[in-house]
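Engineer: What follows is a set of structures to go through.
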Structure I
């Protein structure tokens with residue numbers, strides 16, 4: 001390294017929060033981040049031997065959030081959210097906008113200052129699952145929420 005060149009600072013996976021209406025944010029322990037992917041469109045203009053490639057439709061991959069499950073049953077948010085989705089699909093007069101939510105993923109540094117924020121628009125629960133039960137384990141029970149969303153910024 002040349003004298004005078006300081007190493008670059010990198011974001012650390014130190015602390016994060018998930019902000020969703022109705023959820024206790026302190027219970028979230030793990031999340032992946034949004035991923036954007038473009039379809040690849042290829043064509044051979046005028047019989048060219050080498051295909052041209054362009055970006056096609058955009059796709060946003062689902063994210064999975066993991067959180068602890070409270071013993072007292074006070075954390076009902078995921079089941080209430082799923083009930084709202086079921087009501088819309090059952091034709092009970094509700095609209096998809098009634099269950100779509102804005103989800104915020106917020107990253108913090110060691111001092112507790114916000115460093116980055118991802119906003120997922122039009123998010124809804126695609127899957128809800130729980131860890132396996134194991135009689136000899138003392139680990140906490142984890143609930144996994146797979147969220148589908150329209151887009152992120």
Structure II
């Protein structure tokens with residue numbers, strides 16, 4: 001489980017590095033800025049997935065590689081007869097459209113969206129076009145701070161038990 005904790009912390013730190021990079025230079029094209037933001041989003045979502053696995057490992061789930069979403073975590077834990085408050089909280093945050101976690105996951109899914117009418121065509125994206133994902137430094141910073149605070153609170157409560 002220590003390695004899962006390290007993976008979570010590494011992904012969150014990677015997001016912080018990318019945000020710091022965005023703050024250091026203003027001579028960047030909009031496309032380059034969007035690429036860095038999306039990289040931060042990737043690291044943040046990877047950190048979230050690792051955290052779900054960390055939680056499941058803490059509660060005794062053995063097949064951690066199968067955990068990719070909070071729903072996967074909830075189902076794996078229910079099979080063990082467990083319903084931890086941490087996973088319930090994450091499920092609620094993921095389902096509420098106005099919640100930070102829902103917005104984070106929605107932005108990540110938008111990176112994978114494609115035009116259903118062009119399944120067999122290679123899409124061309126002009127580099128100066130509007131980005132596919134509406135993402136800003138403020139969004140990414142808020143989501144990182146919220147995820148970090150949630151993880152720290154959960155970890156703190158599990159060490160007190």
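Quick note: the coordinates plus some simple rules give every number you see, no bench work behind them. Everything numeric in this text was worked out from a predicted model, so none of it was measured. Cβ atoms are built from the backbone, for glycine too; each structure is taken alone.
Engineer: From which structure (I, II) was helix-only ellipticity at 222 nm (-39500 (n - 2.57) for each DSSP H run of 4 or more, over all residues; to 500) calculated, if the value obtained is -23000? Don't jump to the answer; show the numbers that get you there.
Structural biologist: Working: I: -2500; II: -23000.
It traces back to II.
Engineer: Compare distance in nm of label points 7 Å out along Cα→Cβ at positions 91 and 107 across structures I, II and report the one with the greatest value. Mind showing how you got there, number by number?
Structural biologist: Numbers: I: 4.6; II: 2.6.
The structure with the largest value is I.
Engineer: Which one of I, II has Rg and Dmax of the Cα atoms in Å, as calculated from the coordinates, equal to 21.0, 69?
Structural biologist: Details: I: 21.0, 69; II: 17.4, 55.
Considering all the candidates, the number was obtained from I.
Engineer: Given structures I, II, which gives the highest value for volume of the Cα convex hull per residue in Å³, for residues 59-138 alone? Before the final figure, lay out the partial values.
Structural biologist: Numbers: I: 178; II: 162.
When volume of the Cα convex hull per residue in Å³, for residues 59-138 alone is calculated for I, II, structure I comes out on top.
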